[in-house]
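What follows is a group of structures, each given as C-alpha cells.
Nothing in this text is a laboratory measurement; each read-out follows from the coordinates by a stated rule. All values reported here derive from a predicted model rather than from experimental measurement. Cβ atoms are built from the backbone, for glycine too; each structure is taken alone.
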Structure I
Amino acid sequence: MRQALRPNRSRRPSARFASLPAPVAGLNFRDAIAALGPTDALILDNYFPHASYVELRRGYAAHVTGFAAPVESVFDYAAPNGTAKLFAAAGTAIYDATTAGAVGAAVVSSLTNARWQTVQFSTLGGDFLVAVNGADGVRTYNGSAWATQTITGATAANLVTVASHKTRLWFGENASTKAWYLGTGAIAGAATALDLGYVWSLGGNLAFIVPISFQNTQGLDDVLCFVSTEGEVAAYVGTDPASANTWQLAGVYRIGRPVNRRAVARFGGDAIVMTDGGVVSLRQIVAVDLSQAGNVSITDKINRVLGEQVAAAASTFGWEMMIYPAGTRLIVNAPQEDGTYRQWAMNTLTGAWCRFTGMEALSWSLMAGAPYFGGATAVYKADYSNEDAGTNIVGQVKGAFSVLGVPAIKRMTMLRPTLTANGNPAPAVGIDVDFSDVTPTDVLVSTVSSAQWDVALWDVAVFGGTTSNLRDWTTVANIGLTVAPRLRTETRGFDIQITGFDLAFEAQGLAAL
C-alpha cells in the first residue's frame with residue numbers, strides 16, 4: 001500500500017536558492033499550465049524572446065503626420081538603384097510618405113477606398129509597383145509617376161488582389177471565382193480569365209493568389225496557389241495558362257478559412273496564411289490532411305487565444321501579416337473586440353511567440369528594411385526608439401510555474417530578476433503561487449534622460465545611458481507548492497534584457513508515514 005506524504009515537522013525549514021531562465025520559448029497557451037516547460041511563458045507582453053534572453057521591444061515615432069482619415073494601407077517601392085519610397089493610402093487618396101514631416105498633397109486622388117493590395121513587378125520597360133483595391137482599376141508607380149493602366153477583357157475596377165508568377169501578372173476579381181492574367185512582361189492590355197469555381201467544391205470566391213516554391217527533380221519550381229474564402233487551395237504548375245501542355249493543376253488542398261485577403265505573407269520560398277485555425281504554411285499543408293493541420297500550424301502554441309480573437313473580431317479591418325527580416329520576426333496584426341489593436345510577434349529563428357501592445361496599427365509595410373505602420377492620423381516608424389511616440393512602453397513577463405526542484409510547500413522570501421539595462425528601470429516584481437495570477441502593482445515609471453546632439457553642451461550633458469547588469473533583491477512573502485516569477489516595467493528611454501530570475505525560499509521537508 002502506498003504511503004501518503006506529510007510534512008516532517010521534526011525538520012526546520014531550510015533556506016534554499018533557485019534560478020529560473022528567462023521565458024525564451026515564448027507564450028504557450030496550448031499545454032496545460034501545470035505541464036509548461038521552464039522556458040515557457042504565461043505572459044510576455046512587449047518583451048521579445050531571443051535565444052538566450054527576452055528583450056523589451058523598441059518603440060515607435062511619428063513619421064508622417066496630419067492625415068485627415070485613417071491610414072488603411074502603407075506600401076513600398078524599391079528601385080533597382082536602391083532608392084526606396086513609401087506610400088500611404090487614407091480616405092480617398094494616396095500620399096508620398098517617404099520623408100518624415102507633415103503630410104503633403106495627394107499623389108493620387110479621387111479614389112473610392114484606401115484598402116490596396118500591391119506587388120512589385122519588373123518588365124523590360126522598368127520596375128513597377130502594381131496596386132489594386134477592387135474599385136479604382138489597376139494603378140502603377142514606375143519610380144517617378146503614378147498611372148492608370150488600361151485592361152481589356154476584365155473589368156479593371158473589380159480587380160482586388162494581385163500577384164506575379166513567372167514574368168506574368170495575375171489578378172483576383174472581387175466577389176468572384178475568377179482569376180485574370182496578362183501577357184508575359186505586361187502591366188496592361190488583354191486579360192484572360194481562369195475560373196477556379198470548376199476546381200473548388202466548397203463554394204466561396206477567390207481570396208488571394210500567391211506563389212510558393214517546391215523542390216523537384218529539376219530543382220526549385222514555383223507553384224501558383226489560388227486560395228478561396230472557404231479555405232481551398234488550387235495549386236498550378238507551369239508557365240502558360242493558355243496551353244494544357246504547359247499548365248497543369250497539381251492538386252486541390254484544404255486549409256482553414258483565411259481571415260481576409262491580407263492574411264498572407266511570403267516567407268522565403270513559402271507562403272504563410274492566417275486562417276480561422278491559425279497561421280499555416282502552404283508548402284507544408286499540402287502534405288497533410290486537414291485534420292492534422294494543427295501539427296504544422298506556426299501559431300500552434302497560441303492558437304487557443306488567437307482563435308478566440310479571430311472569432312470575436314474576424315470582420316474588423318486590420319488583420320494582416322508581415323515578415324520583418326532584419327528584426328527576425330513575423331508580425332500578425334490583430335484587431336481586438338474592444339476596437340484596439342494588438343500584434344502577435346514570432347521570432348522567425350526560434351519560433352517563440354510574444355504579444356505587442358500599445359501600437360494601434362491598421363496596416364504594415366517595410367521601407368529599406370525598416371518597419372512602418374499606418375495609424376488613425378499618421379504613419380509611424382516602428383522598432384525605432386525606446387519610447388512609444390513620447391509615452392512609456394509597458395512590459396510584462398510571467399514565466400511558467402515550477403516546484404523549483406523541491407516538491408514541498410515553500411515560503412518565498414526574496415526574488416531578483418537578472419537584467420541588463422542602460423540605467424535602473426525600477427521593475428516591479430512578484431511571485432504567483434499555485435497557479436494564481438496577480439499583477440505587480442508597485443511599478444515605478446522610469447525615464448532615461450538623454451541630451452540632444454548639437455543642442456546640449458559637450459563635457460556637461462549626458463549622451464545616452466550606461467549599460468549595466470542589475471541584480472537587486474526584492475523581499476517577497478508567498479507560500480505555495482508551485483511558483484512563477486513575474487515582472488512589470490513602465491519605462492521610456494530604456495533598453496532592457498532579462499536573462500533569468502533568482503529566488504530565495506524556505507522549504508518544509510516531506511517524509512513518508
Structure II
Amino acid sequence: MRDDADQRGVDLLVVDTGDRVDGNGLYDGSDPKGRYSYDIFKEQHIDIICTGNHELYEADAAEREYNLTVPNFAGAYLASNLDILHPETGERVPLSRRYRQFTTKNQGIRVLAFGFLFDFDRGAKNTFVQKVRDTIEEPWFQAAIREKVDIFVVVGHVTPRSEEYMALYTAIRRQNWDTPIQFFGGHSHVRDYTSFDSKAHALQSGRYMETIGWMAIDGIKPSSSDANVASGLAFERRYIDNNLFGYHHHTGLNESTFPTELGQNVSEAIRTARKAMNLDERYGCAPQDYWLNRAPYTSKDSIFRLLTDEVLPGILVPEGRADKPRIAIVNTGGLRFDIFKGTFTKDTTLIISPFNNRFKYIKDVPWRVARRVLPLINAGGQVFDIADLQSWALAPPQQMSLKKDIIIDNDVDGKPRDSAQAPLRSKPSLVPGYTTQDDGGDDGDDTVHDPLSFYRVPNCVQAEVAFPAQGEPETVDLVFLDFVEPWILLALKFSGRSYGPEDVGSYMDGKTFTGMLKEWVSEHWSSDC
C-alpha cells in the first residue's frame with residue numbers, strides 16, 4: 001500500500017489507537033505476558049500510535065509499554081496526557097513525547113499529531129492520566145496548536161462522540177478556525193464516524209482489529225505561507241473487514257502476489273509463538289454458540305446465562321463453605337467475546353477471559369442487604385457518579401455507543417426469529433456481519449452483510465448458589481470479582497450496611513477466573529468435537 005501511494009504521489013499514514021494487550025493468546029499466553037507479541041508487533045511500520053486503557057491496568061504491562069513499545073516506535077508513539085513512574089528512578093515522566101510535527105513524504109503536507117487517552121482513572125499506581133480538559137490548558141499544548149500546519153491529526157483511545165474530543169476540537173478551533181482536523185478514536189468497540197464541522201471529522205474502526213478503518217482526505221493544500229489554504233476538502237471513510245479477501249481486492253493482488261518477505265516472516269513468527277505457548281491445546285468442545293450481545297442475556301443462547309446457570313455454580317465451591325448460601329456477582333464487561341460451537345482451546349479461553357481477575361468475598365452478609373447490591377449497581381446513577389465510579393465501565397464497551405437494542409426479528413421465512421436461531425439471512429448469499437449507520441450514512445461498510453441483532457446487557461450479572469429449596473437464607477457470602485469491589489462496597493453502604501476493604505477476603509485461594517473457566521470447560525464439555 002505504501003508503494004502504491006508513492007506511485008500515485010499521495011501519502012499513506014498508518015495509525016494505531018491503543019489496546020494492544022489483553023484479549024488474545026499471542027499476548028496473554030506467555031509468562032511474562034507479551035514475550036512474543038512485542039517483537040511481532042514492532043515489525044509493523046506505524047506512523048502515529050498511542051496508549052489504550054488496557055496497557056495501564058497492570059503495573060508491569062505499563063512498564064513494558066514504556067520499555068518496549070515506546071522505543072519500538074520511537075518518534076511515532078504519542079502520550080499527550082499520560083505519565084508513568086520511571087521503572088528505575090521512580091521519577092514521574094511522560095510515557096512518551098506529547099506530540100509530533102512532521103511533513104509527509106510525497107505531498108509535503110505539514111502534520112501536527114497528538115495521542116490521547118480518555119479520562120481513565122483505573123490504571124495501575126505507576127501511571128497517571130491527566131484529564132483532557134486540564135491538558136488543553138498546558139503551555140506546551142497551547143503552543144502546539146498555534147503552530148502553522150496543514151492538518152491536525154488527533155489519535156486517541158477516546159470515543160468519537162466524547163466530551164474529551166469535543167474539548168480538544170473546541171481548543172484547536174479557537175486558534176485554527178479553518179485548519180482540517182482528523183480524529184481517530186477507540187475504546188467503545190463499534191464502527192463509527194462523526195463530523196464536528198465541514199473540515200473536522202472523527203473515525204473509529206471498531207474492536208479487536210476486526211476492521212481496518214480507512215479515512216481518505218482529498219484537497220489539503222500544502223502551503224509554505226502563514227495561511228492555511230485548505231479548500232474544497234473531501235472526506236471519505238470506509239470500514240474494511242480484516243481478511244485476505246479484502247486485502248487482495250484493494251491492492252489488486254492475489255494469493256500468489258500479495259505476500260511479502262516481511263509478511264511471511266511475521267506469519268512464521270506468529271506460528272512459532274503459538275506453538276511455543278500451545279495455544280491450540282483443546283480443553284473441550286462447546287455444544288452450541290453462546291453470544292455476548294447477539295441474544296438477550298436471559299436467553300439460553302447467552303454467554304451470561306451460561307455463566308450464571310452453570311459456570312459460576314460449578315467453580316465457586318470453596319472448601320469448608322460449600323454449603324453456605326452465596327451470591328456471585330460478575331461484571332459483564334469481564335467477558336470479551338462470543339463462544340462458538342466446537343473446539344474450545346487455550347487461545348479461546350484467553351479470548352473470552354484474558355484478565356487476571358480473582359474472586360473476593362464478604363462473609364455472612366444479611367440477605368436483606370445483599371439482595372439490593374445487584375439492582376443498585378445495574379441502576380447506576382448519581383450514587384456511583386459522585387464517587388467517580390461510572391457504572392457503564394462494568395459493561396461491554398460497545399454499550400457506550402449503542403444505547404438501545406437492535407433486534408433483527410425476521411427469519412428467512414418471514415416469521416419472528418427465536419433467539420436460538422441463527423441471525424437473519426434476508427439474502428442467503430450474504431454473511432452476517434457489521435452493518436453500520438453513522439454520520440456519513442449507511443454506505444461505509446466495505447462488505448455488505450446481513451445485519452446482526454444487538455442486545456444490551458446489565459452492568460453485572462449474579463448467580464445464586466446453595467440457596468435453600470424453600471424460603472430465603474438469613475445471611476449469604478457475597479462473592480465478586482476483584483474489579484467490581486469499589487462498586488460492591490458502595491452499594492452495600494447504600495443498602496444499609498457499611499463494609500470496608502478490611503472486611504474483604506480472598507475467595508477460592510486466589511485462583512483466577514480464567515483458570516477456573518479452563519477447569520470447568522475441561523470437566524463439563526466433551527473433548528470430542
For FRET efficiency 1/(1 + (r/R0)^6) of positions 233 and 337 (r between Cβ atoms, R0 = 41 Å, to 0.05), which of I, II scores largest? I
Assuming 14 is relative contact order in percent (Cα under 8 Å, 6 or more apart) as calculated from a single structure, say which of I, II it is. II
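Which of I, II yields 1.13 for Cα Rg over 2.2 N^0.38 Å, as computed?
Only structure I yields this read-out.
In terms of FRET efficiency 1/(1 + (r/R0)^6) of positions 265 and 329 (r between Cβ atoms, R0 = 35 Å, to 0.05), which of structures I, II is highest? Show your work: numbers first, answer last.
Numbers: I: 1.00; II: 0.15.
Across I, II, FRET efficiency 1/(1 + (r/R0)^6) of positions 265 and 329 (r between Cβ atoms, R0 = 35 Å, to 0.05) peaks for I.
Suppose helix-only ellipticity at 222 nm (-39500 (n - 2.57) for each DSSP H run of 4 or more, over all residues; to 500) works out to -1000; of I, II, which structure was it derived from?
Corresponding structure: I.
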A value of 3.4 was computed for distance in nm of label points 7 Å out along Cα→Cβ at positions 65 and 145; which of I, II is the source structure? I
Comparing I, II, where is distance in nm of label points 7 Å out along Cα→Cβ at positions 41 and 369 highest? II
Per distance in nm of label points 7 Å out along Cα→Cβ at positions 121 and 409, the highest-valued of structures I, II: I
